[in-house]
Structure P
Amino acid sequence: MPEYYDRHETRDPAEREASLMGALPGHIAHAKRNAPGWARILSGVDPAAVRDRKALAALPVTRKSELAALQKAERPFGGLNAAPVESLGRIFVSPGPIYDPGGSGRDWWRTARALFAAGFRRGDTALNTFAYHFTPAGAMLEAGALALGCTVVPAGVGQTETQVATLADLRVSCYIGTPSFLKLIVEKADESGADIGGLKKGSVGAEYLPPALRAGWAERGIRVLQWYGSADLGLIAYESEALEGMILDEGLILEIVRVGTGEPVADGEIGEVVVTSLNPDYPLIRFGTGDLSAVLPGASPCGRTNTRIRGWLGRADQATKVKGMFVHPAQVAEIAKRHAEIVKARLVVDNPGGSDRMTLRCEVRGMPSAGLARAIEDSLRSVTKLRGEVALVRPGELPNDGKVIEDAKSYG
């Protein structure tokens with residue numbers, strides 16, 4: 001029988017949705033009242049009116065790429081924190097720099113749920129190889145492991161020989177870190193003849209996990225599952241023993257939106273991951289992660305009923321240089337908005353003969369009018385200040401990969 005972290009994981013989806021939507025108006029009111037940044041961003045929004053996904057989708061998306069500028073204008077968190085700085089446990093520094101809060105509450109980043117799904121239990125000893133300095137990953141995963149009753153070895157990164165010796169001496173049962181570093185540790189143990197046979201469970205993130213690598217560890221008796229999260233949001237989604245997609249964490253509202261817009265896409269279509277977190281200390285509302293993913297249909301065979309996503313599928317920031325000027329996904333979205341016939345658009349940039357060329361491929365409804373392509377060309381030039389070609393295609397012909405701008409330039 002599967003084990004679950006709590007009853008929330010197996011709730012009826014309608015009950016979960018009603019709980020999330022019921023909490024949304026009060027959460028937005030709390031953010032506007034206590035976080036000056038949100039008061040500015042949501043200045044014209046009536047929190048009481050935001051009680052369903054349609055109303056939520058009308059709010060602006062605040063993207064991770066905007067945090068550095070917001071924080072430069074108002075230290076340390078751009079006014080997005082609803083809890084006073086002095087009440088927070090830590091301030092972390094991510095590249096940018098971007099400052100991330102760390103709360104002092106138990107399992108503030110909610111990572112225990114992912115570790116539980118990976119088999120971590122009270123009495124386990126966990127080697128945590130995520131960094132503990134500046135960035136929050138080490139603290140994030142340690143908090144979850146401690147909440148489960150594990151004993152944590154705060155190893156951090158590097159010193160592979162010492163990591164191997166620690167695994168052997170302490171009969172460590174669980175690994176936390178990146179898959180590439182676990183690979184190094186296992187190879188070093190094999191090379192030195194160290195007995196790390198006590199290691200049975202792993203929770204990995206921050207990198208792609210090759211299926212062959214996971215299968216090789218399974219043959220050694222080490223079961224490794226993945227989690228997906230960020231410094232700002234904490235845990236977003238995690239794998240279960242079913243190994244079919246990643247299950248959304250409880251207490252989050254997920255949207256997948258068309259890149260360059262805030263418009264939700266249909267289930268199954270790849271787009272940008274946008275998350276609303278009900279964290280009262282750091283209430284991120286329609287926060288664009290910059291990551292690409294897609295919703296998987298149905299529920300997980302493991303019995304957990306929350307939304308599943310395909311995991312990390314790339315980055316949404318597809319800005320591309322054309323003839324010395326940057327073209328952004330938001331500009332492609334603006335062109336599509338100007339023409340009701342466009343269902344979906346994709347800008348292909350190549351350089352035949354060494355000269356940059358733009359072709360806007362547009363899926364269009366019905367029979368296009370004779371002048372539609374020319375009208376779209378005019379919009380392309382007006383929005384980007386660059387000349388380009390337009391190709392009209394039938395709905396469904398463009399790839400479902402989340403790309404709004406395809407950089408097909410050759411440098412060979």
Structure Q
Amino acid sequence: MRLKNPILGLLLAVGLFVTMWFYVQRILIPYQENDARAHNRPRGILSDLYPRWIGSRAVLLEHRDPYSDDVTREIQTGYYGRPIDPSRPGDPRDEQRFAYPVYVAFLLSPTLPLPFETVQTLFRWGLFFVTGLTVLLWLRFLNWKLPTWAVVALILVVCGSFQAIQGVKLQQLSLLVAFLISACAASLVAGNLVLAGVLLALATIKPQLAVLPAFWLMLWGIAGWRERRRLVLGFTATLALLIGGGEYILPGWIPRFLSAIKAYERYTGGGSLLDLPAGRTVGALLTVVCLLGLVAILWRVRAVPAGSYQFRTAMALVLVVTVVVVPMMAPYNQLLLLPAIFLLLGAWNELWRRGPVIRICLVLAAVLVLWPWAVSAILAAASFFVPAETVQRAWALPLWTSVGIPVVILPPAFSLTMSKQTGEPAP
């Protein structure tokens with residue numbers, strides 16, 4: 001499981017990085033462009049930041065409601081080139097509404113005076129940078145001391161994953177939220193509880209990704225109130241300022257935000273990974289079971305110290321469950337799986353002895369995680385000898401396993417969290 005040759009390790013990491021970027025740039029994007037032209041479908045500027053940026057300008061600079069229909073039409077005009085028409089079969093379903101808490105405008109406010117093209121470029125590079133920092137912060141949280149070459153290789157592999165590339169290409173705020181949660185976790189083990197609370201509150205710009213980490217850390221903070229109250233106070237005070245500031249710039253924003261969320265779920269489908277095998281009803285039941293199991297484990301470990309192995313595994317499990325139950329199956333959310341993946345690698349031998357179910361999950365996890373790079377390498381090599389149109393027909397092959405990764409990681413993550421182990425497996 002361990003690769004100790006620095007040169008070989010770095011070369012492998014560089015190869016994985018280059019392979020995935022080549023697939024995205026030379027195969028996936030050209031296919032999407034050709035498909036959009038063939039169906040006369042507006043492709044848009046492909047920036048998830050744009051609707052939030054326009055909405056933030058509307059509320060802060062123009063004193064308009066970012067959730068309103070007129071701002072939505074303005075966003076669609078800038079994004080797609082014209083407002084979309086539901087009666088046209090080729091038009092996109094995504095209405096690109098401003099579907100974030102209004103206080104996201106405070107985080108984006110420094111960029112509002114700039115042209116969006118400049119903001120877009122800066123944000124792409126910024127997300128690439130914070131993704132690398134996210135890796136470093138999770139290593140700090142796990143107390144893993146790796147050689148410099150191994151850290152560099154790990155950053156290259158993560159930044160060369162499809163999940164990270166998709167997030168950077170789309171300028172997705174999920175990557176920023178993943179960074180904020182990792183910074184919160186690292187601050188906790190360093191004893192900076194107020195800072196951890198502030199960072200956790202800022203992560204609520206995407207509530208669906210922050211709600212379970214916030215639940216766990218507030219439970220943990222209240223369970224040890226005397227020593228941990230600064231975490232709870234830092235979080236609640238910052239969140240109150242964000243919500244109150246949002247109310248100041250847009251009175252009554254919460255009902256409008258909830259309406260925007262309902263519309264978002266309508267035009268995107270809003271299903272979770274657990275809905276895929278057997279539909280919404282069974283998926284909802286599985287979600288409840290999963291959440292009840294998570295709460296039972298978190299209650300059992302609520303008193304453990306921040307530097308303990310149990311606390312680290314609990315935090316990792318919370319993030320895995322978040323990705324599994326969140327009503328959106330976007331691969332870029334899977335950057336939240338990093339601490340769980342690192343922990344499973346470190347405890348691989350121990351987990352392997354826990355029976356056939358866990359072994360199957362570990363093998364499947366390894367196959368599903370490595371599959372995109374392996375297939376991308378084959379497609380990249382084929383692109384030099386086979387016509388582009390032929391290679392592009394296989395554009396979906398590297399993405400086949402993306403929805404399965406969180407699901408197969410979940411059982412080993414539960415198993416690891418329920419362990420009575422107090423030590424830390426070596427990375």
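A short reminder: the numbers here are calculations on the coordinates, not readings from a lab. No experiment lies behind these values; they were computed from the predicted model shown. Cβ atoms are built from the backbone, for glycine too; each structure is taken alone.
Observations on the structure shown:
- Among P, Q, structure where FRET efficiency 1/(1 + (r/R0)^6) of positions 178 and 258 (r between Cβ atoms, R0 = 30 Å, to 0.05) as derived comes to 0.45: P
- Read-out semi-axes √(5λ) of the Cα gyration tensor in Å, computed value 33, 30, 20, structure in P, Q: Q
- Computed 2.2 for distance in nm of label points 7 Å out along Cα→Cβ at positions 250 and 282 - originating structure among P, Q: P
- Which of P, Q leads on FRET efficiency 1/(1 + (r/R0)^6) of positions 114 and 306 (r between Cβ atoms, R0 = 30 Å, to 0.05), largest value: P
- Source structure of the calculated read-out (volume of the Cα convex hull per residue in Å³, for residues 74-217 alone, 118) within P, Q: P.
- Computed 19 for relative contact order in percent (Cα under 8 Å, 6 or more apart) - originating structure among P, Q: Q
- Among P, Q, structure where distance in nm of label points 7 Å out along Cα→Cβ at positions 50 and 210 as derived comes to 2.6: Q
- Read-out helix-only ellipticity at 222 nm (-39500 (n - 2.57) for each DSSP H run of 4 or more, over all residues; to 500), computed value -8000, structure in P, Q: P
- Structure responsible for 0.00, with FRET efficiency 1/(1 + (r/R0)^6) of positions 194 and 338 (r between Cβ atoms, R0 = 30 Å, to 0.05) calculated and labels P, Q on offer: P
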